[in-house]
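Dropping the structures in below, format is structure tokens.
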Structure I
Amino acid sequence: MAANTKVEEYRALYDSYLQHCNSHNFEGMENFYTSPLNVNDEPWDPKKVTAQFEPLVTAFPDWHWELRHLTIEGDYLACHFKVTGTHKGSFQGIEATGRKITTTQFTLYHVVEGNKFGDVWDLVDIESVVKQIS
């Protein structure tokens, strides 16, 4: 596959995945993962991966990832996000405040089998979220 074609295909793959993320379609998200999916170098079942999002979207029903930068090199996708949401439910022991939050996330994906994420390394600034709602 030509390099430009691969970049375009990976960009389309990621755009589709991000649509599932932002609509909180966990079942749809699982279709993008290998089984197991290595998350920060640990093998996880796809259902465990999506289960980690449930407390976030329960506490922040409008949790949204805005892709600010996407770099594709070979079979790796590096993403930088602005993440926003409104605190409407309990999160890490803090009851709903109604406050809007903004934070940063960086994620590196390894694409395998042409259209699946086989490895994910993820860093979200949850500490800043807790500070904003405290």
Structure II
Amino acid sequence: MQQEPVVHSLSGSLVALVEVEFTAQLEYRADDPFAVQMVFGADCALDESPVTWTFARHLLVEGLHAPAGRGDVRVRPHNREQTAIEFRTAAGCAVLMVRTADVRSFLAATQQVVPLGSEGRLIAWDEELAALTQERH
């Protein structure tokens, strides 16, 4: 049985010289149990194309309580009501402020699909290993 993805709308503001409001979708699928996607519409992109960032679900979980992440995506509490999500590229950095309650609601919905800590049971490890070794030949 194919599980429906979890999709939650998220709004917030881009931290900049002038506050810029944005909306995005947080998405989670059981067939990629370790990852979440944050999808920004064309109105948020410089080239007017939708932008998707994929990162570990655990970054959102950990980032609600303490700074999390060392790479292109970092999450940290800002205050009781807001969480900061930071996206880094070679061209620069964007810090987004979102409502912590929205992130908690999204994470609660994802845990109804795949409880935290059980993600590895959904991966067909033998198939993944076979695919990796076939790619090398």
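When mean projected area of the Cα convex hull in nm², for residues 76-115 alone is computed for each of I, II, the one that comes out at 3.6 is II. In terms of FRET efficiency 1/(1 + (r/R0)^6) of positions 36 and 60 (r between Cβ atoms, R0 = 30 Å, to 0.05), the structure with the greatest value among I, II is II. As an exercise: Cα Rg over 2.2 N^0.38 Å, calculated from one structure in I, II, equals 1.14. Which structure is it? Value 1.14 for Cα Rg over 2.2 N^0.38 Å corresponds to II out of I, II.
Match the computed value -9500 of helix-only ellipticity at 222 nm (-39500 (n - 2.57) for each DSSP H run of 4 or more, over all residues; to 500) to one of the structures I, II, and report its label. Walk me through the numbers before you get to the answer.
Numbers: I: -9500; II: -7500.
Comparing all candidates, it corresponds to I.
No lab work stands behind these numbers, since they all come straight from the coordinates. This one's a predicted model, so the numbers in the text were calculated from it and none came from an experiment. Cβ atoms are built from the backbone, for glycine too; each structure is taken alone.
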